[in-house]
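Input: structures, listed below.
Values in this text are rule-based calculations from the coordinates and carry no lab data. All values derive from a computational prediction rather than experimental measurement. Cβ atoms are built from the backbone, for glycine too; each structure is taken alone.
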Structure 1
Amino acid sequence: MAFNGLAVYDNFSGIGEDVSDLVAFLAPYETPLLDLVGTSDYPATNVKHEWLEDTLNPTTDTLSAGISSTGRAAGDQVTLTVAHPGYFRVGDLVQINKEVLMVNSVSATNTIGALSGYGGSTIVTSLGAGGAVTIIGNAALEGDETDEDRTTTQVRRSNYCQIMKVGVKVSGTAQAVGWATTRNKLADSKLARTRELLRDLEKTIILGRTDTATIGSDSGRRTMAGMVCSLSTNVTSCGTLTETTLGDLLQSCYHQGSKDVDLLVVPPKLKRVVSGWNSSRIMVTSDERTFRNAVEVYESDFGTQRVVMSRWLPSDTLLALDSRRIKVVPLAGRTFGYEELAKTGDFVRGQIVGEYTLELRNENAHGLMHGLA
């Protein structure tokens, strides 16, 4: 038969007509954090993404110098040296241990004046520097002038958009032999590379770091800061994860004003520890052959937290997150997408590219434990 450019087969024993059209992926690609946080409802409009954070006026301070009850009676004037005199106003009721005092003067030199044992409260015993001073509230005078504005200054926070890109190239031959399956080789490659980019984005929002104020260029790579390096307030190190140590971390977040921690992200080893807390409370399902010893939701004194296992988190680290304060934000028009590139040979090629950043609001609303065995 004359050659006509078409393939003609008369020996079907060599043809892979039974090849499965399902591709088995061995490498892990799950992205539990991205799945939970979801898509941001707004884009970033610059490669340096910025947002504003506001806070309420503080209600606690610390003593910079100790005080003593020696020779002090109810109604006596006492001078308190505090770390932040600007937190206080004349007329504030403050509490130190069980003693309540009335503030009657505020100085710019880190001292406030107060009347001891207000309302018959017990005079505090000797207390060293670092003791807590709690502001109960202010008692205003009838008909008094309004004092100065106490609006807090909003703080500007930022993170950088990181470009994530991978090339796709499939030869003409690879496309042609795809007839043995019902799948398209180019589509397969796009799917695999997209999964890799999503996996890398998941790892980056957890572990990414940014260089010192780099905006990026054609010679300098722009990177985003992830969660682990962005948390600094509620960070603890302890050797063993227990319900007590977890409770201490959640309480620290609560003291900072957050009552909405709803997500615990743990590596596999620590997920087994958390599930082990349920060992004496095994739930038997309706199927008598099925037993469950896993904790997927942990209800504590500080709310209910979903427990999510992440293979990307270091084995000694736990994250306690308020998911409502976390957004993965794409640069406008730069969500992951495939772009076909010019054909210069016997192949098709393109790239999958996207640009994203992490918006982690109010880092003191979240917590981190590390050093866990």
Structure 2
Amino acid sequence: MTPSNRYDDDDGFWESTTSARRTEGQGLQRIRLTLACGTYDRTIPLQDGSVAPEGIDIDYVPMASGELFRRQARTAEFDLAEFSLSTYCILKSRGDTRLTAIPVFTSRRFRHSHIYVNNDLVAQPSDLIGQRIGCAEYQNTATTWIRGILKEDHGVDPSAVHWVLGGLNSTKTESDRIPLNLPSNVTATRLGSGESLSDKLASGEIAAIIGPRTPNSYGQGGSVDRLFPDYVEVEKEYFRRTRIFPIMHTVVIKTQLYDEFPWIATSLMAGFEAAKEIGASRLRHTGALYCSLPWLSHHLEETDLVADGRDLFAYGVDANRHVLERFLGYGLDQGLLEREVEVEELFATETI
């Protein structure tokens, strides 16, 4: 599917003509499916109907990832869904075949910026060895990437620290999205009732927090800071060295649905590709700002310099094989995967 939506920079209006749909007149089947997904520049065209995947009428359900991943992991509630890469890989390694992914990666993020420390206890990465480190969920994708990077680049083995699990900013502890048995060489405890990781970090009862979100104790004038205050430069160096922009989320289809209608995998992937292209063109429009960033154009130019001609948000297996292989290696090394998983096992055959 080639998108025909574009912004006319001269006339200043959106030209919305995308209509690549299967029709009854062509003898091709149309189906209506629910898609539960976050709202991003690269998915909004699917949400607002600017892009219509061929043969699929989408009922878009915008949903925060925490709730979505639990519901999809436990009951496969939605036909199509954004989904945690880590949880998906764990399920695959266990032989759970309820979900089939396509190589669309709706969320990516560098994670050096998401290691928060108490400065009284930690000044450099090696200081984490032997310390108590908090995370809300041991199995989530962000913490898997961070643990892998800390071990590979800084010698901090997950078995060399004491893990503390609990609510990040809330005293409510959420149960794991899927049951998880930690490796025998990993030590972990859960916070008690009425305690939060953020408060424990501020008080020095734990030395660090890793994960996808920011603790409330950061930026409050105390001793809580990032392990890498100059994280932008650190993350740029990491990308130049590894060419890895960490993948966080993929997109999954109910396998029962995919088995019945295998064409939806390529149709959906084409739809996401078209939506990403439209989202990028909207970001780069030089008239009114697309989002509330005063120096948006500067950020885009800076990103282009670092990317050096690469599409940082590229979909597909070929462009991301090295990223996926590194992540699968981390998952196996950390005992999250119950067996070695190959990249080709993860995705619908038609999309590889």
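A few notes on this one:
- Structure with the greatest value (metric FRET efficiency 1/(1 + (r/R0)^6) of positions 115 and 211 (r between Cβ atoms, R0 = 41 Å, to 0.05), set 1, 2): 2
- Mean count of other Cβ atoms within 10 Å over residues 187-194 - structure with the largest value, from 1, 2: 1
- For Rg and Dmax of the Cα atoms in Å computed as 30.4, 118, the structure of 1, 2 it came from: 1
- Label whose coordinates, when mean count of other Cβ atoms within 10 Å over residues 35-42 is calculated, return 19.6 (choices 1, 2): 2
- The maximum of relative contact order in percent (Cα under 8 Å, 6 or more apart) over structures 1, 2, that is, the highest value, falls on 2.
- Parent structure of the calculated result 91, 35, 32, given that Cα extents along the principal axes in Å, for residues 91-226 alone is the read-out and 1, 2 the choices: 1
- Ranked by mean count of other Cβ atoms within 10 Å over residues 83-90, structures 1, 2 are led by 2, which has the greatest value.
- Test item: helix-only ellipticity at 222 nm (-39500 (n - 2.57) for each DSSP H run of 4 or more, over all residues; to 500) calculated as -9500, pick one of 1, 2: 2
- Winner on FRET efficiency 1/(1 + (r/R0)^6) of positions 163 and 251 (r between Cβ atoms, R0 = 25 Å, to 0.05) once structures 1, 2 are ranked, highest first: 2
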